[in-house]
Each structure stands twice: as structure tokens, then as C-alpha cells.
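Participant: Some structures are shown below for you to check.
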Structure P
Amino acid sequence: MSPPPASGGAKKSNMSVYRFSCTSIDGEPVPLEKFRGQVLLIVNTASKCGFTPQYRGLEMLYRDYKDRGFSVLAFPCDQFLKEEYEDNRDIQDFCIRNYQVTFPLFARIDVHGERQEPLFTYLKESAPGWLGLKSIKWNFTKFLVDRQGRCVRRFATATYPNHLRKHIEHQLD
């Protein structure tokens, strides 16, 4: 038997991201139902990480595909070497100033532990990583969600946004 792909396959589930509500970077509740029918790339991000330049590629994906029903949803996280600002306004200012981010940014969250964002519990269960491990290893782990709100694939931190194009296009078609 061969090992699963490094990016992990998704488990079959009737659940969807639409049952979750998260907090925007501005502090407003955002029911993910708002994104019904779109293909989503959900990413845990950080402003002071070696992978932070991926914001540029994420923004390019968003601009290239948003008119076809695609969005990137960024969830800043400070659980990996304290590489995120404490204040949401500082995070937002950093993303706009340095990477001209126009896709939705959410309030800083935890992806592990007692205060783990429930959306990420669902994502990790739906698309485990290498060898079936559910934990997120680092910033910029990416989860691809289909138009029905199901998480279909996980991509590791080192998978750069431009390498996701064929996967995104497959879901958009």
C-alpha cells in the first residue's frame, strides 16, 4: 500500500464550512454562509514568518479567480513562534501596506488548544495532513473548500499559492 499524498486527502463528510461563523479583522461576525457557492482557500497566516511573502501569491490567486466565484480567507495565528501581531488592526495594516491584500482577513485565532477556532477543528478533521495527522504544523497551511462548503484538500505550508492553480481551477469548473 502506498502512503497518502503529502497534502492529505479529504474525508467524506456531510458537514460544511457554512455552519460556522467567524470574526472579521474588524471585529464583526461573519457567517461563512456568506460564501455559499464559492470555492474557498482557507489559510492560517502570520505577519512575521518566513512564509509571509505567500500573501503576495494568495492575493494574485484571489484577483485572478474572484470573478469566477473564488475567495481566500485568511486567519492570522500566533501559535508558531509568536510570529503574528497582537492587535488585529496592526495585522490588517501590515497586510494592506506590504501585500495590498484585498481578500477577507479574519481576527487572530488559535488553530490548536482550548481556544481553537471551531472552523479549524472541522478543517483538520476533514483533511488530515501527512500520515493522517490532524495537527497544523506551521503558518500558511491551506485548506481548499469546494462550492458545497466541503473541505476537499489540505496543502502544506511549503506549497506556494501558484502551485494551487490546477486544484482551484478543477473546483471552479
Structure Q
Amino acid sequence: MMMKWIIAAILLWGSTGYAKEAEMIELFEKNVTTIDGRQTTLAPYKGKVILIVNVASKCGFTPQYDGLEKLYRKYADKGFIILGFPCNQFGGQEPGSGEEIMDFCRLNYGVTFPMFAKIDVNGPNTHPLYVLLKKERPGILGSGAIKWNFTKFLLDRSGNVVQRFSSSTQPAEMDYKIISLL
């Protein structure tokens, strides 16, 4: 009887492990569009510690671009990357074109980390990347919804979603967690 339980536990753990691994491989295969319109995947970021952020230019949290850029410059040479995904779903706070968004970010905050085309993070047109991120780290009370701009997802080098940070979490407050993954 004990042997059957052990075998069942191993099979269950093994299948769960493989499913998790498949999801992380799937993460790096997600199609994304760069802010300048090029189609790509997240494969170039495999093996890096990744911070994925839904961003907006006309939001009360927009000054976080400054802190995000500081984190990026501080740890980029250690294998850390930030990926910015503009979103216009919260109060229409990201109305510009890709070129306007990038100009704003560079001129006002010196942003050098990769930026991508605008996406939806909630609703029927949720980008597949955010479907996966929200499934892995649903947020407070199990709600998968992104509550506002500048929600952050931290991924380890294997693509596992380690932690979700709220919009109000300042970039400097994530420093300790980033260091632990580098």
C-alpha cells in the first residue's frame, strides 16, 4: 500500500513539474511586438532575471520610470532585464503611438530598457503573456485582474514568476528580491 502511494506521489509530482516546465518554455515563445513594430518572442531574455511591467505615460505612477531605469542600469550587467508593456486600459493614460511613448520615456526618464507595443492586460483581448503571468501570480484575494498601471511581475532565470508587485510598490523596494535572484 505504501509503495502505491509513493509511486502515485512521484507520478503526480513529475507530471506537475513537466507541466510547469512546459509553461515556462511557452513563456519564452510568446509572440510580442517591439515598440517600433518588430515581431519577436521573449526568447532573447531566457536565462535573465526579468521584471515585466505594464506602463503608462500619463499616470500618477509614471515617475516610477526613473526608478525602473535605475534598477535596470544597476543590474543589467548581472543578467537583469526590464520589459515595459504600455497599456491604455486604465483611464486612457497611455494614448500615444509607439514612437510618442518611446520619445516620452527617453526624453523624460532616460529609459533604455526594452519597450513593447501597447497591449491589453485585462479583458477579452488580454495579451497571452499576461494571461500566463496572471495565472502564475493572480494577485490579492486570488483575483487575476491587473488593478492599475505599473503592476510588476518578477521572473527568475528559468522564467518562473517569483513575485507580483502592486502599482504602489516603488522600484527601489524590489531591490532585495532582484538581488536574491541574480
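What follows is calculated from the coordinates using simple rules that are stated; it is not laboratory data. If you're wondering where the values come from, they're calculated on a predicted model, not measured in any experiment. Cβ atoms are built from the backbone, for glycine too; each structure is taken alone.
Participant: For mean projected area of the Cα convex hull in nm², which of the structures P, Q scores highest?
Facilitator: Answer by largest value of mean projected area of the Cα convex hull in nm²: Q.
Participant: Among the shown structures P, Q, from which was the value 34 of relative contact order in percent (Cα under 8 Å, 6 or more apart) calculated?
Facilitator: Structure of origin is P.
Participant: Let me ask you something else. Mean count of other Cβ atoms within 10 Å over residues 52-59 was computed and gave 22.8; which structure, P, Q, did it come from?
Facilitator: Q
Participant: Out of P, Q, which structure matches -12000 when helix-only ellipticity at 222 nm (-39500 (n - 2.57) for each DSSP H run of 4 or more, over all residues; to 500) is calculated?
Facilitator: Q
Participant: Could you tell me which structure in P, Q was used to calculate distance in nm of label points 7 Å out along Cα→Cβ at positions 76 and 100 as 2.1?
Facilitator: The structure behind it is P.
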